[in-house]
Structure 1
Amino acid sequence: MSEIHKIGVIGAGQMGNGIAHVCALAGYDVFLNDLDPERIKSGLATINGNMARQVSRDVIAEADRKAALDRIHTAEALADLAEMDLVIETAAENEEIKRSIFKQLCPLLRPEAMLATNTSSISITRLASTTDRPERFLGIHFMNPVPLMQLVELVRGIATEDETFDAAKAFVARLGKTATVAEDFPAFIVNRILLPMINEAVYTLYEGVGSVEAIDNAMRLGANHPMGPLQLADFIGLDTCLSIMQVLYEGLADSKYRPCPLLVKYVEAGWLGRKTQRGFYDYRGETPMPTR
């Protein structure tokens, strides 16, 4: 397998632009793709702003910021990723969407190119089976926000070769992050533990045990969590939370993973958290206000 020099990132949203950010700072040439060219522009603006904050906090030098930005290129079509050594897919947490992307992408890539998904819950083995390179496919699951979070979950499918896995470990190390190895079970490690806690917090709200503020304050001050579970759910995106709980519920067939009906209702209303300005909090004013 050739060394990794050029990295394609599919999806210029919160996760995609964060991955492009850290890859460019680590010296990789990055090609950022999205169906919507405006999202690429928005993603590049976010990267620029986040790097500027790193400069102001003396995390990186101004010269490093400029050099990293020069390494990030736009890729408006999947065909622009044809020469990549590694492509990381960061599309919505929806298996059909991911399958569709891989079906279009694989014929364009060089045979030796690696392919990875940033899925937070979906079976790596199942996704790999939809590609022409299951032995060069794996899960590289970054945490959000990518520039700040230290952990990356590496998940190999049943067909992932050692060479692919070793290359992914070296890639994560070059980013200055810590890899943890998770087996290919629904939601892997972090979300297998985190999302049921969030879902239980929503049940606690649904059953009237506490208000939004009471629940979040209880976990911040009583369990020393940096962010309350409902505030965290809004940050992650309630649609993503629901998708992960559905994967857990369907994949493990255990009633303890049943998504809370209130979580379903918020998603049906389009109240998805920060990205839509309303979730368990309303973000349209100067100060976030609880919606229940």
Structure 2
Amino acid sequence: MANISLPQPQAQAPVFSQPGRLTLLFRYLRRNMSLTIGLLIMLFLIVFTIVGMLTIESENAYALAVSSKQPPSAEFPLGTDFFGRDMLAVMVYGTWQTALIGIIAGGAGTLVGVLLGFISAYFGGIIDAAIKGISQILMPIPVFLIQIVIAGSLDKRDVTIYTMAFIVLILAWMGPTLVMRSQVLSMKERPYVAVAKLSGVGDIGIIFTEILPNLLPFIVAQFVTQVFAAVFASFYLAIVGLGPLREPLLGNIIWAAMGQGAFFNGWWWWPVFPAVGLALILGSLALINMGLDELSNPRVRRSE
């Protein structure tokens, strides 16, 4: 009787499941510690501000609201200042106002810079020469001096949060304009842009479907950079007494503490807490910007 060989079962190839987007995101954040720490600090500031605005009276952030010169205690966790302001309320509303100036000025400066950069690089010609020339002429001018001259020429009673944001915005568009111009000049020479042109896609379609999506990491990085610069500008304008003096901006609080000799009189909590808050804002933006550099710079980008 002939031997009948039965077919041997074949070994199945191992199946590898592709990790989900959320898993990849957490892996990336675990590797990019600068971005992770910066986002955590920013999240803490956002939660602190939102919870504070829901639980603390806004009037306590202004003068003559509470007893003055009280050290940190159960009633006033961060103490009060010489003018009778609750420092906890000051930190809540001052952090929000300082961030608001940065978001308005930084966002508007980035938007103007992106628009001018795209127009200059994509269409070229006289428009490109004019935008590039004006930006390069204005770049070396000390922005700090121009802002001091403009803020110093205004009546102190007319200076508001939005006035300060506008002063910071005036010269905040040159950097993003030149950065976006150089990136668009590089992008519009890529093969996929040439293919889109041959396919009959118009200029607007190429800008919004081919070039802009690839530049989003650069735009986000520029936005964070401009917000950082705007917050710092609002701080040094306030620290020299050119901000909206009635508002509890962190720079205004430090300027008032310096004027009253807070450290020499033993009121250490008055300048320390606003300085810590400002350091957290600037530090988180700096760390986020460092983390975003990996996304916007292919030379340092790493894959999971």
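Could you figure out which one of 1, 2 the value 13.9 for mean count of other Cβ atoms within 10 Å over residues 60-67 was computed from?
Values: 1: 13.9; 2: 16.4.
The read-out was computed on structure 1.
The value -14000 for helix-only ellipticity at 222 nm (-39500 (n - 2.57) for each DSSP H run of 4 or more, over all residues; to 500) was derived from one model only; which of 1, 2 is it?
Numbers: 1: -14000; 2: -21500.
Only structure 1 yields this read-out.
Using distance in nm of label points 7 Å out along Cα→Cβ at positions 52 and 188 for the comparison, can you identify which of 1, 2 gives the largest number?
On the way: 1: 3.2; 2: 4.6.
Once distance in nm of label points 7 Å out along Cα→Cβ at positions 52 and 188 is tallied for 1, 2, the winner is 2.
If log10 I(q)/I(0) by the Debye sum over Cα atoms at q = 0.07, 0.08, 0.12, 0.14 Å⁻¹ comes out at -0.27, -0.35, -0.80, -1.07 when worked out from the coordinates, which of 1, 2 was used?
Working: 1: -0.27, -0.35, -0.80, -1.07; 2: -0.40, -0.49, -0.91, -1.10.
This value belongs to structure 1.
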- prompt: Of structures 1, 2, which gives 26 when relative contact order in percent (Cα under 8 Å, 6 or more apart) is computed from the coordinates?
  reply: 2
field: Structure (1, 2) behind the derived value 12.6 of Kirkwood radius over Cα pairs in Å, for residues 68-131 alone
entry: 1
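Using FRET efficiency 1/(1 + (r/R0)^6) of positions 148 and 220 (r between Cβ atoms, R0 = 35 Å, to 0.05) as the calculated read-out, with 0.70 as its value, let me know the right label among 1, 2. Write down the numbers at each step before the final one.
Numbers: 1: 1.00; 2: 0.70.
Going through each structure in turn, the value belongs to 2.
Read-outs: derived from the displayed coordinates by stated rules, not from any lab. Everything numeric in this text was worked out from a predicted model, so none of it was measured. Cβ atoms are built from the backbone, for glycine too; each structure is taken alone.
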